[in-house]
Structures are given as structure tokens and as C-alpha cells.
Structure I
Amino acid sequence: MSKDECLTVDWRTVGYEDGAAGRSGDAIGQRRKACATAGVTPNLDAYRAGRADGLREYCQPENGYRVGAAGGMYGGYCPADLAPAFSQAYESGRELHSREYRVRQADERLAAMRRDLDGVEHQMTEAGFSAISPTSTSEQRAQALLETEQLAQRHERLATDIDQLERDKRRYEHELQDYRTQLAYAH
């Protein structure tokens with residue numbers, strides 16, 4: 001906050017905005033430091049009253065769900081009468097986020113493993129050419145054959161891992177779809 005803002009601010013409005021945005025009560029600390037240089041002390045009573053009103057607006061189940069589904073954090077600062085519904089909706093959103101994240105992670109891992117598999121296939125081709133090249137020495141051919149064998153084993157492991165991860169991903173997608181269906185019926 002600037003010096004002018006500190007001198008003219010309505011602390012109740014600032015508290016309301018912080019509460020309505022779901023900010024923790026620690027937000028006033030940053031404002032207090034900023035205004036200390038202007039010689040202004042925040043009106044904590046007005047701030048707290050405004051924040052309490054703002055939290056009543058924020059701590060609605062739809063916000064809890066939205067925050068959870070976005071992977072956001074909830075610090076447990078909703079009023080006691082609103083906290084159970086907010087928390088339950090937040091947990092539903094977090095569960096959705098977690099399931100979506102698991103599918104995204106499987107996609108990313110599959111893409112990386114497929115790139116590795118392509119690289120191994122390319123290396124196997126290069127080693128194969130070296131093994132049959134008329135310009136290769138017998139030592140180079142032997143080394144190329146050994147490398148080809150090692151690459152073939154790595155290729156087999158990667159292919160097996162990819163198959164397993166594809167099955168896991170299909171299961172994750174199915175679980176995600178089932179969860180979305182449950183959420184649709186619950187709302």
C-alpha cells in the first residue's frame with residue numbers, strides 16, 4: 001500500500017475484501033508493515049469486522065469446491081457455522097483435482113517414456129548399422145552387437161512399462177469419470 005492509501009483507507013473495506021477473497025488473517029500484517037512507514041496504524045477492529053463479513057461471503061460451498069478443484073489451499077479460517085459445508089465441498093474439489101492430476105501425470109510419464117523408446121530404437125538402428133558395416137572392425141562389430149543386445153533389453157523394459165502405464169492411465173481415467181458422475185448426482 002502507498003502512503004496515500006494508508007492515510008485514506010477504510011480498514012473495514014480492506015478487511016472485507018481480504019475475507020471475500022479467502023485471504024488469511026495474516027494479510028493485515030503486510031499492510032501494517034507497509035503503512036508503518038507512513039506512520040499509520042491499521043484499525044484492527046474495523047479490519048476484523050470487515051474480514052468477518054467477507055469470510056461469510058467467501059465461505060460458501062461453491063467457493064470451497066472451486067478452491068479444492070483448482071488445487072488451492074484452505075487454511076481453516078471459515079466461521080464455525082459455515083466451515084463444515086465449505087470443508088466438505090473443498091474436499092470434493094480436492095479429490096477431483098487429485099484424480100485429474102493423476103491422469104495428467106500418467107500422460108506426461110507416457111510421453112517421456114515414448115520419447116525414450118524412440119531414442120532407444122534410434123540407437124539400436126545405429127548400432128545395427130555399425131554391426132554390419134563393411135568398414136567396421138571386428139572389435140567395433142562386437143561392441144555394436146553387445147550394445148544392440150543391451151538396447152534390446154532396455155527396449156523391452158520400456159515397452160512393458162508403457163503397457164502397464166497405459167493400463168493404469170485407463171483405470172485413472174475411469175476412476176475420474178466415475179468420480180465426476182458421483183459429483184453430478186450429488187449436486
Structure II
Amino acid sequence: MSQTISEIYKKIIENIVGKEYKLPITKNKGSPGQFLEDLVGIAHTSNCLDCSDGELKAFPVKKLQNGKLSPKETVAVTMLSKDELLTNDFKTSKCCKKMAKILFVPYLRNGDNICFLMPTIIDKNNLEFADLYAVIESDYNLIRQNYIEHGVLGSKDGILLQNRTKGAKGSTSRAFYIRTEFIKQYIPISL
């Protein structure tokens with residue numbers, strides 16, 4: 001049976017945060033997340049969720065000139081299926097299932113070394129995040145409506161959730177992403 005988000009959170013807090021790990025830079029942008037999964041004992045599977053009750057998302061941060069840490073890029077949520085977009089509103093979508101409970105783990109890269117920082121759990125069932133999930137649902141439904149009514153998937157749609165191409169340049173595959181504004185507003189990042 002797979003682990004829970006709370007179990008993974010505890011492992012990360014107790015054993016991983018603040019330690020530096022050698023992880024050479026590769027073309028695979030997902031390697032830090034896969035490395036973190038290995039560290040906490042999450043098997044690499046094709047399951048919808050990493051844990052029994054949610055997702056683990058590692059994301060890079062950068063140090064600004066003023067010394068503050070900021071998200072380096074958007075965070076991929078899940079691939080976008082046009083068929084699912086036509087048939088599923090947010091509450092019945094894979095995107096909602098993937099975003100219902102997420103353990104976000106920022107990491108700072110220094111050359112071939114990375115250091116994982118304090119994680120944050122964002123949970124749809126926590127009233128503290130009710131407004132956040134209302135915005136995400138609205139973003140998803142805007143993306144869906146524009147596709148249904150106009151056949152358009154525009155990367156500018158959505159305040160905190162967007163869709164855009166994923167993969168090598170020229171790829172037509174699309175995915176849902178969490179914008180950096182989401183991270184800045186809801187994920188405290190500190191050394």
C-alpha cells in the first residue's frame with residue numbers, strides 16, 4: 001500500500017530538508033522530483049497519484065539579488081486530454097484529482113548539488129484553501145469553456161492554473177501547470 005502525504009511530509013522534514021545532495025544537471029527536468037521520490041520510498045509507477053491520498057511536487061527555486069527565494073518556473077500538474085476537457089468539469093477531472101492534496105517541496109540548485117527546503121501541504125479539504133481552490137476551479141472551467149466554445153487552448157487563460165505545450169520545442173502535447181503566482185501566494189519558501 002502506498003504512503004500518505006502526511007507520512008512523506010514527516011520523512012522530508014525529519015530526514016531531507018536542509019541536506020545537500022549531489023544530483024548532476026540533466027535534460028530531464030523531472031529528475032529532482034524522481035530523486036526525491038526515491039529518497040522517501042515512492043515507487044515510480046503510472047498511478048494517477050504518487051501517494052494514497054495525494055501528489056508530491058518538487059519544484060526549483062532561485063535566489064534573487066535581494067537574497068529572497070522565488071519560484072524558478074511553473075509546476076506541471078498533469079497532461080491535458082482534450083477528450084476529458086470536453087466531458088469533465090473540474091470536480092470530475094484528473095486535474096482536480098491531482099490537485100486535491102499536494103505536498104510541494106521547493107529545492108535550490110547549486111551547480112550539481114540540490115538542497116530540498118521546507119515542504120508545504122495544500123489540501124482542498126482545508127478551509128484555509130477554499131478561496132484558492134475556487135480560483136483553480138474557475139481557471140479550469142475557463143480553459144474548458146474556451147475549448148468547447150471556440151476550439152482554443154490558450155496559455156494566457158487562467159489566473160493560477162494554465163495550460164500550455166509540454167515537451168520538446170514544436171510539441172503539440174499540452175498539460176496543466178500551476179503558475180508561479182500560485183507558489184508565491186501559497187507556498188512559503190525559505191532556507
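Bear in mind these aren't lab numbers, they're just calculated from the coordinates by the rules spelled out. Everything numeric in this text was worked out from a predicted model, so none of it was measured. Cβ atoms are built from the backbone, for glycine too; each structure is taken alone.
Thinking of I, II, which structure, once volume of the Cα convex hull per residue in Å³, for residues 74-113 alone is computed, gives back 45? That value comes from structure I. Quick check on the output: -27500 is helix-only ellipticity at 222 nm (-39500 (n - 2.57) for each DSSP H run of 4 or more, over all residues; to 500), derived from one of I, II. Which one produced it? For helix-only ellipticity at 222 nm (-39500 (n - 2.57) for each DSSP H run of 4 or more, over all residues; to 500), the value -27500 is produced by structure I.
Which structure, out of I, II, was FRET efficiency 1/(1 + (r/R0)^6) of positions 42 and 130 (r between Cβ atoms, R0 = 41 Å, to 0.05) derived from, given a value of 0.90? Label of the source structure: II.
Work out the source of 9, 35, 37, 17, 2 here, i.e. which of I, II gives that when P(r) over Cα pairs in 10 Å bins from 0, in percent is computed. The structure behind it is II.
Matching task: 17 is the computed value of relative contact order in percent (Cα under 8 Å, 6 or more apart). Pick the structure from I, II. Computed on structure I. For the read-out distance in nm of label points 7 Å out along Cα→Cβ at positions 26 and 106, a value of 2.6 was computed from one structure; give its label from I, II. The read-out comes from structure II.
Work out which structure the value 3.0 belongs to, where distance in nm of label points 7 Å out along Cα→Cβ at positions 18 and 34 was derived from one of I, II. Value 3.0 for distance in nm of label points 7 Å out along Cα→Cβ at positions 18 and 34 corresponds to II out of I, II.
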